[in-house]
Structure formats: structure tokens, C-alpha cells
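Once you scroll down, you'll see the structures, which are given as C-alpha cells.
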Structure P
Amino acid sequence: MRAKTAPIRLLLVEDSEPDAELVLDELERGHLEVVAERVDDEAGFTRALGTTPPDLIISDLSMPGFSGYRALEIAREHAPSIPFMFVSGTMGEDAAVEALHAGATDYVLKHNLARLAAAARRALAEAAEKRARERTEQDLVRTQRYESLALLASGLSHDLRNILQPISMAAAILHEDPREEVRRAGQLVSECAQRGLEIVASMLSFARGSHAGGEHLQLRGLVDGLARLLRGSVPSNVTLKVAPIASDIELEGNHTELQQVLLNLCLNALQAMPDGGELRIETRTEELADDFFAPAEDCVAGRHLVIDVTDTGIGMPDEVRARLFEPFFTTKPTGTGLGLVSCRRIIGNHRGCLRVRSAPGQGTTFSVYLPMLQARASTLTLEEIPPGHGERVLIVIERAGKLALLGRIVEDHGYHPVLAQDGSLALQSLDRDGLPDVVLMEAEMSLMTGVRTCAALLERNYAGPVLLIARRDAALPEDLPPLPRVRRIDKPVDPAQLLSTLHEELPVLAGKG
């Protein structure tokens, strides 16, 4: 069944009511459904043009006190994309050519109205094609701009990560200092470095179109942090209400990305309330069945955490709501049309989904659905992880600063570090001093790759654990040799994760004393 199209909004500039009826009858005879507004002076034309822009303008050439040429001039100045046609009984060939040069789309003589419907249909089709072409060109320019931005983000994130990782590892050493003020300073440095690394991961996620990796988060901490960020943005005529949240509700996700989503939704809500109102952030849980999700959504039925962001603003009609998640669609003069697209991508990467409820004059609610976190084992602190007993740890890291810091971390916890800045130096150490108890190295190295180094270890009959340091969003190399015990350590290296893994992989040696 063919979908019913919306009627054509027609602005008819005509002083004669009988002539106006002839025009409308001819359009109806040509199977064009129109909703017409008739005007016959400049004030009425300007008002109608600015109130609800029409799809088509049809104008007589001359009227008492107003002319079709003047109407064309106003239309080309204020609404150049709207097709403009003349229908006149007195238009000669010279006048017709002049009108077309001035920007008219077409002209029809009143004694030959039979071609009016076809001319109107062609004018509307050409205008729609021109708008589509302009949108495509604008989208192409935006796409090229964001490709350049992605390259810039990738380069910046690489440089920033190289700066922040040593800071993060050095802060872990400060945690062991006996002085309380030094430990507090170390904790502050560690938290700031970690948030910086999360921002870097989010930049890389944008550049690669991938997910930046997750962690266990407290919902209350996430929303409290959002409320702090919003305090400077909420105008005095808007009330911010955050519903109480239990302290034990946890979820798995990327703190920076989820906060980015919620902040984006809240800022959109504030912009929808220019005259003031109320912004509410509420949470609940809901059991969702398979049929709740769209086929394209990578979600699993079960219990979900729901975060509702509600405003009492202007709301939106169905046609706007239906296009909210289209790339580059925006209702703001300076908008990019990518904010909500990015939000949906981030929530999708968390195996969740976004829903929106809205109506004109009734406000808007965006609902973020995220899967509830399963019960997890408790995480040990550095002090709770049993120390080593002098086991030899071969550490292969190309950057000298990171190499020294990791050596210091494992040494302070009772292990004996053997440091090498590349795979060839590591092999020289093996040939000189014998096999270590465990190998810790980067999966990606430039001088001698992790794969080649692992192959050389296998050739030397090394059968101990190999801990490979790799980005959270990167898979381990497919051509990795079949070593018996390979573990992954996420980059940036978390000292607690590293030391826990060492303890787990060396249970026999660690138990000697």
C-alpha cells in the first residue's frame, strides 16, 4: 500500500478570487493535494513567508499596489530554495525571460492552465533534488572535517598516553611511601592520570570508531560527577533534580564515555527550556524481554538499569523525533548532527540502547538502558596482594621511562626485575643469565616484535608464563606462537592487576619462604 504524502503548502499571490479558484482547480485536476494561503499585498506575503514557509509559491504578475516581481525579489532574498512560479494572463515572451533570469522557476499563462500541474510537479521535484544535493555536499564536507579530526585525535591521544602512563605508574610507587601526605598526593595524581587516560581512550575510540573499554562503576558516583559538571551550566530559571541513588548499584562501562552521553543529553535538555523549567535525572531497574529491542541492537534480554533524563521544555514533533539519530540531522543552526549519533554509538558499545519520548509542549525524556552488572569477586589492593620471593621477572619495554617504573613496581613487591629495552636485548639476557621465572613484555614493539620474541623464547625451551601488555581494544596477535601460559595485561598497566597476575602465575615459587 502506497504511503499517503503530506499536502503541498502553497502560497498563492493573487488578488482575484475567481482566478485563484481556477489555479486551485487545475492543481486538483492534476492530482496535486494542496493547502493554500492566498495573499494580495506585500505585508501579507512577507508575513506568510516567515510564519510557515510554503513548499511552492505561485504568483500573478501584476496586482494593485503589489507586483509579482516584488514578490519574487522578497522570496529570493528570504527563501531562495522555495520554487516560485508565475501564472499570468499578460506575460509576454520578454517578461517571461526577465522573470526566469530574476530567479523564477517557471511561468504558465492563464489561458493555458492545462500545464500548471505538470509544471508545479516538476518545480517541486527540482527543488527537492537541489536540497538533497546540497545536503549531500554539506555531509561530505562534514565527513571530511571529521576524518581530519579523527586523524588529529589519534595523534594527540598517542602523545598524551605516552605522557600519562609513566605518571600513572609513578603514582603507584608513591602509594607505598610511609608519609601520609605523600600517599594522599600519590592518590590524587593517580586519579587524575587515570581520568586523563580515559579521555585519551575516548579520543582513540572516536578516531577508530571503537569502544574504549570498561570498568566497574558505581552509578551514584557517575551521576554525582555529572551533577557537579552541570552546576555551572544550569541557568537560574531551571531547577535540577537528581533522584536518590543507592550506593550499591554498579554497572560495567567506560566512565568518561557514559558521562559524555549523560552530559550531552542534559545539555540538550537545557537548550530545550529557554524559558526555564525542570531537569530531572532519575534511575530505575527494568526487566526487558527480547521484543523490546530493535533487530539491529546488540542487546540481551534481562534486568537493565535505566537512567532517565527528563526536561519540561518545548518537546518535539514526531517527524523530528523519527530523525534524531540520523547522522548530520540537526535542528540547531550551529549543530553538527553528531551528538546523539555519538551517544547511541557509545550506549550500543555498552550493549545498551536509547529511547526517547516527546511531544510538542510536553517536554522530552531520554532513557538510557544498560545491562545490570553481574556479581563479581572483590578486588585486592596493593597492600593485600602477597609479595614475591625474589622470582626473576624479565621485563621488555621499549620506552626507558616505563621500563624503569615497571621494574621499580615489581622490585618493591619482592620480585627481581631483569630489564630489556627490546626483544634482542632480552634474548641476550636469556643467553647470558638463563631463563627467567616470568616474562612481561609489550605485544607491539618496533625493533623486534612480540611475536618474534615469543618465538625465540619457545626455541630456548622457555615454558613459564608470558604476560603480554596490550591495549584493551586490541586483540593479541593471531600469529602468536603456542606458548603454554600466555596472559594479557591491559594497557595502561594497573599495578594491582600486574602484581595479582604475577602472584597467580607463580603460585609455587610465591609460596616458598
Structure Q
Amino acid sequence: MKLIIDHHPFQYETENLCKTFFPAEKMEILHDQPLSGEGIFTSLRERDGKVELTARVRLGDREIEKTETAETTDNEAERRLAVMLCRMLEELTGFVPPWGILTGIRPVKFVREWHAEGLNDALIKARLTEKYLVSDQKADLLIRTGRHEQEIIALSRDDSYSLYVAIPFCPTRCRYCSFVSHAIDRAKKLVPQYLELLCRELEVTAKIARELSLHLETVYIGGGTPTTLTAPQLKILLDCIEKNFDVAHAREFTVEAGRPDTIDREKLEVIKHSAVTRISINPQTLNDDVLREIGRNHTAGQFVESFRLAREVGIGNINADLIAGLPTDTEESFEKTLRGILSLSPENITLHTLSVKRAADLRDEGAKIHAASAGTASHMVDYAYQMLTQNGYEPYYLYRQKNMLESLENVGYARAGYEGLYNVYIMDETHTILAAGAGAVTKLKNPHTDKLERIFNFKFPYEYISRYEEILSRKERIYEFYREL
């Protein structure tokens, strides 16, 4: 798809809006030239003290052109150009994006900012629906989520931080996944040395946090699938964290157990007798045919058994991840899955919408997957919102990604008092995240400004091992960052 940016600085938002309508097409960006053939033309010209905004869309034998005038060339001009273009694309494609012209990953921030300015819910909803073309349901979802998210963010202090620990190994690679992870059967020989170095990195990280008088809020062990570690290895890791960090005063400690085929009673007993307060067991779907289609070598029955086993050993805070829009899944199948999950009564249910990512195995089928969805993913997401809120779950965090089916969203739902705090802090960039392990990214947050600085660890386990001293040397920047505040 050809997109022409003519004399205006709004390329980023204009391109993202166009991708909402044409998610499987590559955008060819051209500047300051007329439109020839199919494509989209957007222009800003100043004439006689006024700003003239023009959009032209040509698809096949259909063409629409509109022009408006604005008073300024600032954000309001950008918004008006986006609204004009969105309305034209809706008319030509028949698709009405539920998020209107909002294309960012954290739309809840708008709601929190407007609340801080003194706007009430009714005024915020009117602004979202009228000025940004957000649907009524998504506006309600944003307002509802923003209320809970703000309560969680308010718990954070200027000296707060969270800890992320990466275990980049999985039983197999899921076809939708773009994370850097390695099948455990091939990488097993790396695990002992990786774990030894990870514990050393954690000791160094804890020393830095202590010397800077930082306050630990949450811990999250993710990956990958942390429960690919054996029970003794998992105990070594948890003991290391408990020995070096003030987990007794942390608000939350999560282990991403993830794949049911990696979970057994011995590992769950290790988790239960540690400082961990929350785990995730993630079926994604309870349809065995769909599980096979996406490359997950476990069954719905294994998930149910793992969940019940976790309850038996006394784990009282469990999250279950689901994905809307998986290949070959249907509306009826998804509804059955959700009812099955609700029957188990987890404290958290996180609903993701499938995102066809460039690094995922599904990427070559992107156009087919987007075309096949055609309202299916929207139905799933809407059904989940209705069912979950009716059953006592509230949305507490929300984010969006590129290439999501039908321009939808990911939402975390929880029963009161069981919200996943780390999820909010990492997505909102509320405070510093100190990270350890392969592929982990430390995010240093200035508590007085929006300044954020990242320190990257090497992505692959073999790099992490071979260049380990370089990783430790990079951590010196944490001291410098805080001393510059």
C-alpha cells in the first residue's frame, strides 16, 4: 500500500492508522509528491493564514477526497487529519476500528491524564467517542481499567523498583510466539551454567539496589517457561532471590509457570514453600485441535490437571492466559473455553488478542489469518468482557500491539485484591525494572520526569554465558543513573 506524506510531520500516526485498515500489507512511504495509482495521499498546506488538510484514498476503481481547514499545525491538526482519513477508510473498506484513531500501546494513559485534569467519566467518554472515534464499549473498558490501574500505580513510591528474571527456555516454540526462547531438549546442557551465572547476576543486582536504597515492589520470573527448570533448579533460583532481595516486604512475587506440560507436583511444592505469591498456568485455549495447530504439545486435560494440582498444594493466586483469534478457533469453541476456565475460578484471567508478529512462525500466514478473523476475534473479546465482568472480574490493565487481529487489545482481568501488579508497572513504566538473565532489559525510570533509560542483556543463552562479564559491567550504569537524579 502506497502512503504519501505531503508537507506534514504526522507520518508515524498516519502510517499506524493505515496499518489498522491494511494490517497484512507493507506500507511504501513516499514524500511530497502526487498520488498515482492506488494508495493514500495526506497533505497539510498553509494558505492565507489557515491550515488546509487534505486526504485522498484510491482503492481499485473507487476514490474519495476530502479537505478541511484548521487553525493550527499542532496536535489538533494531526487529530483532525486522522479523523478525516479514518472516516474515508471506513467508507471504502467497511471496517470500523473499535479504537478509532488511537493507535498507541497504552490508551489508558489518556484516561488517567484526563481524570487528573478534573474530567469526569461522562466527559471522558464523550471525548473518546466523539474526538477519537473510540467505540462505546472500548471507551467504557478504558474508563473502567483506568480506575483500577490508577489505584495500583498509586502504591508505587519514588524509590520503588521491580525485579524481572528471565528463563529463556521452552518445551517447544509456539507458532504465534516472537520471544527469544530455546527448546529445552536442545539447550538443556546450557541450563546449569546459565543458572549459576544468573544467580551471580542477581547477587550483583541486589547489591546495587541495596546500596541505592531502592524499595522492592514486585518480582516476576518469566521467559520462556521458567518451569522448564527441574524442581531442584527452580529451588536454587528461588532461594537465590529470597536470600538476596527483600521479598518479605514485596507486594507480589510471580512465577510464570506457563505451559502445563512443564508442571508437576514437585515443582509446585517448591513454589508453594517459597516466597512466591502468584503463578500463571496458561492454556491459551481448551480446544485440543487448536492447541495442536499452534504447536503446543499439551492438552486441555493437562491444563485442568495442572490447575487442580496447584490448588491441592495450596497455591491461592493463579492466572490463566487465553488468546482470542487463534488459527482454526471458532466463536463457539472460544466461548466453551472461557466457560471452562470460569468453572475453575482462577483469581486472574488475562485475555490476549492474537498478534501476527514478524518473528513468529505464523508470519507468512499473516494475510490469511487477518482475513479469516473477519469479526471472530471481536466477538471473542466482547464475549469475554461481558462474561468476566458478570462473574466478578474487573479489567485492571490493558495494552495494545501492532498487527493485532481487528485492531483489538490485551486485557488483564482479576478479582478484587488479586490484580497482577507487575503487569501494570511494566506496561505503564511506573518505576524502574531491574532485570536479569538472557534477553532481559533493565528499564531505569527517573521518578521526577518521564525519562527512561534501558540497559540490554544479550538475547541468547550462549551469548549470555560467553559475554557474561560485559553484562555485569553494564550494570554500573545503574549507579550513575541514580546519582545523576
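Starting from the value 8: which structure in P, Q was relative contact order in percent (Cα under 8 Å, 6 or more apart) calculated from?
The correct label is P.
Work out which structure the value 5.2 belongs to, where distance in nm of label points 7 Å out along Cα→Cβ at positions 68 and 292 was derived from one of P, Q. Walk me through the numbers on the way to the answer.
Values: P: 6.0; Q: 5.2.
That value comes from structure Q.
When you work out distance in nm of label points 7 Å out along Cα→Cβ at positions 396 and 452 for each of the structures P, Q, which one comes out largest?
By distance in nm of label points 7 Å out along Cα→Cβ at positions 396 and 452, the leading structure of P, Q is Q.
Thinking of P, Q, which structure, once helix-only ellipticity at 222 nm (-39500 (n - 2.57) for each DSSP H run of 4 or more, over all residues; to 500) is computed, gives back -14500?
On the way: P: -14500; Q: -12500.
This figure was derived from P.
If semi-axes √(5λ) of the Cα gyration tensor in Å comes out at 40, 27, 22 when worked out from the coordinates, which of P, Q was used? Mind dumping the intermediate values first?
Numbers: P: 67, 26, 19; Q: 40, 27, 22.
Answer for the origin of the read-out: Q.
Here, each number is a calculation from the coordinates, and none is a lab measurement. What you see is a predicted model; the values in this text were computed from it and never measured. Cβ atoms are built from the backbone, for glycine too; each structure is taken alone.
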